[in-house]
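Below: a set of structures, written as structure tokens.
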Structure I
Amino acid sequence: MGDAISVEELQLAARNHGMPLEALRWDVTPIGLHYLLTHYDIPDVSVHSWRLEIGGLVERSQSLSLDEIRTRPSVEVAVTMECAGNGRVHVEPHVVSQPWLLEAVGTARWRGTPVAGLLEDVGIRGDAVEVLFTGLDRGVEGGEEQAYARSLPLSEILAGDAILAYAVNGVPLPPQHGYPLRLVVPGWYGMTSVKWLSSITLLSEPFDGYQMRHSYRTRQHEDELGEPITRMAPRSLMVPPGIPEFMSRSRVVPAGLCELRGRAWAGESEIAGVDVSTDGGKTWQEAELDDDALGRWAWRAWRFTWDADPGDHELCCRARDGAGNVQPLEAPWNVGGYMNNAVQRVAVTVTE
């Protein structure tokens, strides 16, 4: 990494934590280990006075309590969620922002009511094209005071599996995960899943708020419009083998047969395979994929048996999806350091 991490970035890192990679062992991430990114402050919300306001281009505006939302048809969906900035510190030149390594990910079981069904019940007017989701968290970004708000095309909502979630891993949402209600959009990067939801508004034209106009776009220069970030690119991560050296986190593994394990996921298409390299990406062998017992929107486990010879090694893993997308050895740079899905590299010393 070229430039030093600033005090401002350390402040962000202290607030926003990643999932320790050894937690990849669990099919479902314990909620306290699931990654977190909070843009502004965690709101102080009283469920007794909180309401979800649904308006804009609908036939019947609604103001719903949490109890009323909980009486609606419910589903539970296992979803792997990843921050679009995951891997940011590995891109050069250095991008100043939340300094994610590779841990900005987690998989949880979210329970809630489908967004599509709720919108159909309130009646969608014919001129509606987008759905705006606004949270209660407020701050200043890019010189603008704002509530965190993002929109999605109406077609994506009606055809997709987005839910309004009020529970995670069998318990009510904790404050840091969006209590009392949040949006969860499977397959999309985490910035899409607005927390502390306060309103849903149907619009006749694309929303031009800061989080859509400026943030979460890939561009080479600040003055470019760039392309919006949507679905997660394929990624595979490895459970760190052996034991760590304290400061460097490099791994120490005894010689002999070593089972390498990990998880892979993608937003556009299902995972088709995972390859493993034990020589820094020079040669690759195919890993064994477990079944997709958690469902389409959750990561898949993989395993590979390595006959480890004494010495220093660099282990890599890369995912392939059904649309033909493959993780690159090196990720292209962009202003925000987004969507860096370059292959993971794990330094390992094998001992006699």
Structure II
Amino acid sequence: MRIVVTGGAGFIGSAVVRHLLRETDAEVLNLDKLTYAGNLASVAEVAGNPRYHFVEADICDAGAVRHAFDWFKPTAVMHLAAESHVDRSIDGPAAFVSTNIVGTFALLEAAQAYRAGVPAEAWGAFRFLHVSTDEVYGSLGAEGFFTEETPYRPNSPYAATKAGSDHLVRAWHHTYGLPALITNCSNNYGPYQYPEKLIPLTIGNALAGEPLPIYGRGDNVRDWLYVEDHARALRTVLERGRPGETYNVGGHNEQTNLAVVRAICAILDELVPDSPHVPHANLIAFVADRPGHDLRYAIDASKVGRELGWRPAETFASGLRKTVAWYAEHRTWAETVLGGAYGRERLGLAAGRTA
């Protein structure tokens, strides 16, 4: 296979790139704009692989994408390029509309244009995998799970733009015959995540002895998925999934935000017992809630397990311990990728919101 991975220098995308080069014989083209959250340090361990290629390009630039397709001649596209931080979408939704909706449209058009020059027998094996989020479904109450049939009810600008991109991909499949698949995943965590998200932000702040902010009362619930399990799931869907289908991917690990932060603190107390900040839980600070904060997300991932045979290998306890240990051992990585562009300040208050 010859696979284009958009956003391959980002958190989930880099995990996919590393997985494909370690576990398959595929040729991989990493196509990434290298925004603040994309860093080639995340793929440094595979950058010397002769099957790895990199092109710096914006998916909104259809000409650049078309050129990359014509040169690389992919048999599949795994589309992970996206603006993904809910808080940033509250403060500045324009970038999310541009990348997540307009960029996905441009990528679909480039794929269709590429299709026109590919022999029919080769096109029959082509796949376009669009990677999305469970946030498109909105908020759950105390019970129930999101399934592939759950109606879309996005509540944040981020979720709305991902819902829009899902609909575009589905329309290109049904209208133009693009052999597309969609996955909607729960919250990812693991190594190489940009330190603005809850888990790496909490680890970094705790190691530095800074406050650990928790929105509201910390009782919002998320289903957590270890990023390497997600990478395996995406490969499974690409290889075995049926075009036109949607597959929910979750870790079967529901946790409140407060429970997640307390678990991180307990692991750090073990790993760095000589830290002056032990017990790290003393750093917890409750702050004003996020505007429009969804109460609970929970994925029913039975379809991908039943039809394709995928299941997560990590429990939340095992995956979180691996994650905390990685960040504790790679403190310079976090500081390098931050590069002064983000000082772990609070985002998403909509104060002075930009277009």
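Side notes on the structure shown:
- Structures I, II, by FRET efficiency 1/(1 + (r/R0)^6) of positions 221 and 317 (r between Cβ atoms, R0 = 30 Å, to 0.05): label with the highest value: II
- Answer label among I, II for the case where helix-only ellipticity at 222 nm (-39500 (n - 2.57) for each DSSP H run of 4 or more, over all residues; to 500), calculated from the coordinates, equals -2000: I
- For distance in nm of label points 7 Å out along Cα→Cβ at positions 205 and 285 computed as 5.9, the structure of I, II it came from: I
- Origin of the derived value 16.9 (mean count of other Cβ atoms within 10 Å over residues 109-116; candidates I, II): II
- Highest-scoring entry among I, II, by distance in nm of label points 7 Å out along Cα→Cβ at positions 85 and 197, is I.
- Structure responsible for 33, 22, 20, with semi-axes √(5λ) of the Cα gyration tensor in Å calculated and labels I, II on offer: II
Laboratory data are not the source of any read-out in this text; all were calculated from the coordinates shown. Keep in mind that this is a model prediction, so the values were computed, not measured. Cβ atoms are built from the backbone, for glycine too; each structure is taken alone.
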